[in-house]
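> These are the structures, in structure tokens.
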Structure I
Amino acid sequence: MRRARAGLAVAMSVLAATACGGASSGPAPATTATTAGETAPTTVGGDPVVLAAGDIASCSSEGDEATAALLAGRPGTVLALGDSAYETGSSSEYATCYGASWGAEKARTRPAVGNHEYLTDGARGYFAYFGAAAGDAAAGYYSFDLGTWHLIALNSNCTIVSCAAGGPQETWLRADLAAHPAPCTLAYWHHPRFSSGTTHGSDPSVQPLWQALFDAGADVVLEGHEHNYERFGPLTPTGQPDPARGIRSFVVGTGGRNHYQLGKPQPGSEVGNDTTWGVLALTLHPTGFDWQFVPEAGATFTDSGSAACH
């Protein structure tokens, strides 16, 4: 066995009850992102599927093997939600730790960059490993289409690549949304705008990105960073419930590194679990989507449902 197993706890914690926040930003490079073209998307019943999780591979844990087993043979485009290779996102960690598990799905993976990747200067290991699929290395954001859906990977390391209103990333995002008025839009990044987690919690620095998505009528946001699972109802950028125009979000930091505890449910939190590794499967219909949290083998927690696009 290549690594010592971190303990698996199988339990369910259900939360019920919309969060608040402000905005902050950091310096940004004067660059724009490239657009990554999707290759041969796999489908269920003719509709594209995405399989998502973040906080994935460590050579000191076998959680990523458990979640990689869920990906194997399952149709879908894989969205890695950041912190894919611990501890520093180095080229050797990508080759040895990530490569030995989720690396089998590299050809169908569309990643987002996390904070641990930047522990290697410029996230060089991440961008070298994923190549063109990760977008411009100076930016780390890009977009592509799956079926009738438009998907956008963003860089939530806001002190490295600015998330501020009027900054290069936010300006690019608004232009990209205007250029792709799709029936349904999904965005994903690493740091959660809303979270009930006790380790990191909600991150107001990404609020300008949420605002741009909200203004354009986007439907879904996927995030990681908190090593747990949490589903939120449709929220405005400041965390107010808005069933008509709000964005539904999922924190899926369940890729296998370890678990972080959930605390008191934040407003808008509908379901949460902090003991189960797994992946979130979304089936992208022309005017809506189905979601299902797929747990590691032997675990009992799951979460499923459906929603219409705006």
Structure II
Amino acid sequence: MNGNTSNLWGVILLLLSPSLYFKQFKNKFRFLKLQGSTTKYPETPIIFSVDKYEFNNRHVNQLKVYLEKHLKDDCYASLIHGSAGTNELIDYSDLDALIILKDEVFNDHKKLTYVAYHLFVSRKFMHELDPLQHHGWFVIPESYLKNFNSSIIPISLIRSSKLLTGNSKFSISLKKKNPTYKLHSILKNLEKRINNKNTPDNMFSLKSMLSEFMLTPSLYLQERYNNDVNKSDSFEIASKDFDPKVYSIMNEVSDIRLKWRYNPGSLRSYLLKKLRMLPGGSIAFLSGRTTVELRNVIDHKFLNRMKDLVNNMVVLLDNQKEQH
């Protein structure tokens, strides 16, 4: 839906004519139609409103204007969350965005192709804010709100978001939760890096790894305590469950985030933005080598400490499941 492809012909088309690509490959979006069908649970809905985005970030406001012009009729709501949504952007920040599409979009190939094209084009504003942006839009159908899995999207994420376009009022019915396996996936990724003696050698890969790691406190709290906590609040709350020495690696990663500096230059920035249709791993080398300062910090010992903390989280969660 975001326009990523590893197909050579698809890459060429996306570079030369994105509109032609989405017409040519429209059948690839058919699977999305299935996401519009959900089973309702008799849960009491959670009702709340979100505030409109009223800050002055140029890239976010350009994105807002683009959505209002091209996707107003197909969008139930588009939201900005994370540091862009709270107006606390720093050099590390990317642009976290969620779009809720009307169900009718998923039942009409012409509409779906049109929407997919404009979501792809609109990603340029994300990459102008952050050339290392490693994800695009998060897309869900309107009916998902009636069968909402907060293990995938925390309710707190939507509550703290700012509205770009569409409806500001939400009525969300939670489905029965399935445990998240994201922590296990992050642990396996770190173990694979360590076994292959593979520390991130470019800025894109490094930022992707650190960003994924910083999700773990929120994922842990949600699964262990059914506690829906913002990522920014989760660091301190989760720390209480772990030995300070083990948890100190999270504080060190957070400190890297706060001190992050990346100046890619105009050509590198242009290429990263232009080639955003390619999977992140295939264009990571364009981001440039990891700085000497970061290479001196993020060695195999550092990765092992990251792994140890995530492993501690997984062990606590597995023990909890066994007790129940």
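Values in this text are rule-based calculations from the coordinates and carry no lab data. Everything numeric here is computed off the predicted structure, so don't read it as measured data.
> If helix-only ellipticity at 222 nm (-39500 (n - 2.57) for each DSSP H run of 4 or more, over all residues; to 500) comes out at -3500 when worked out from the coordinates, which of I, II was used? Please list the in-between numbers first.
Values: I: -3500; II: -15000.
It was calculated from structure I.
> Looking just at volume of the Cα convex hull per residue in Å³, which of the labels I, II belongs to the structure with the highest value? Walk me through the intermediate numbers first.
On the way: I: 110; II: 145.
Answer by largest value of volume of the Cα convex hull per residue in Å³: II.
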